[in-house]
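Following this line, the structures themselves.
A short reminder: the numbers here are calculations on the coordinates, not readings from a lab. Please read all numbers here as calculations on a predicted model, not as lab measurements. Cβ atoms are built from the backbone, for glycine too; each structure is taken alone.
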Structure P
Amino acid sequence: MYAIVEIAGQQFKVEKDKKIFVHRLDKNEGDKVDFEQVLLVDNDGKVQIGAPVIAGAKVSTKVLGHVRGDKVIIFKKKRRKGYQKRSGHRQDFTQIEIESITL
């Protein structure tokens with residue numbers, strides 16, 4: 001059984017007992033979080049599609065921790081002008097574990 005759920009503006013495919021990284025949530029470690037923006041549920045071949053969401057469906061999760069992603073290097077250059085600019089960025093993520101998918 002899996003579901004497509006919208007978390008922090010992005011869509012994720014989730015299954016029970018899986019761990020995923022989502023954009024930073026304002027929750028503490030160990031908190032329980034329910035997401036009710038369930039767009040699709042596949043239950044052993046029976047597919048339910050929401051219009052736009054499935055009424056009464058929710059995904060229960062638990063926050064495992066907050067981490068930072070790998071550094072992304074931004075490098076700008078204009079040839080023959082002597083212009084070079086280098087900067088970096090690290091995105092903040094929250095790791096969550098899927099506890100249950102209910103309809």
Structure Q
Amino acid sequence: MLYEFKSRATGSVVMTQKVAERLLQIIGKPTGPTGIILPEQMPAALAALQHEIDAERQAANPKQLEQDEQEALDRGRPIPVSLAQRAWPLIDMLRAAQAADKEITWGV
């Protein structure tokens with residue numbers, strides 16, 4: 001299942017269910033078939049995402065990450081994707097929607 005995030009300030013952002021639901025949980029929104037993030041909720045949502053990204057980066061061992069990436073390449077597996085990489089499209093959308101004072105909605 002896919003989640004499609006929409007805002008009148010930006011284009012759409014489509015994410016897999018697993019990724020979208022993790023990001024929604026981080027920002028304190030219920031997961032479900034539809035929802036909304038209001039402009040006044042966006043600063044807290046951005047702060048929560050940044051906090052989780054920072055925590056992941058602090059917990060990460062750069063040498064281990066490099067080894068994991070090389071092992072994935074050697075075995076023909078996908079390279080692991082960080083929370084920061086997965087969250088970036090939503091973070092960008094949140095910033096643009098907040099600047100335009102427009103809500104973000106989603107549907108499944």
Structure R
Amino acid sequence: MSETILIILGMGVVTYLPRMAPLVLLANRTIPEGLIRWLRFVPAAVLAALLTPELLLRGGAFDISLSNHYLLAALPCFAVAIRTKNLFLTVFVGIGAVMLINTYA
């Protein structure tokens with residue numbers, strides 16, 4: 001086999017195992033309610049960890065000024081997301097806010 005095929009197969013195994021391991025290991029077990037409640041917060045925590053540096057840091061420095069266009073565009077997104085809980089609408093509001101701010105600022 002060529003090296004490329006081995007790399008592709010290895011990448012498939014590395015991708016597949018972490019997804020299947022919890023299903024196989026936890027299939028016949030009861031998961032405690034506390035763990036299930038805790039796991040519900042993981043997506044929000046990951047999203048916050050990804051967004052916070054992008055929104056609050058410019059050039060490695062903390063920036064919450066009016067010149068931080070991404071932070072300004074995020075404000076209406078947060079409002080729409082909290083009020084509607086509609087991802088599609090939130091994304092469109094974000095795109096529109098970035099376009100407006102970059103056009104008129």
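Quick rundown of the values:
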| read-out | value |
| --- | --- |
| Comparison of P, Q, R by relative contact order in percent (Cα under 8 Å, 6 or more apart) - largest value held by | Q |
| Among P, Q, R, structure where Rg and Dmax of the Cα atoms in Å as derived comes to 20.7, 58 | R |
| With helix-only ellipticity at 222 nm (-39500 (n - 2.57) for each DSSP H run of 4 or more, over all residues; to 500) derived as -25500, matching label from P, Q, R | R |
| Among P, Q, R, which structure scores highest (criterion: distance in nm of label points 7 Å out along Cα→Cβ at positions 40 and 80) | P |
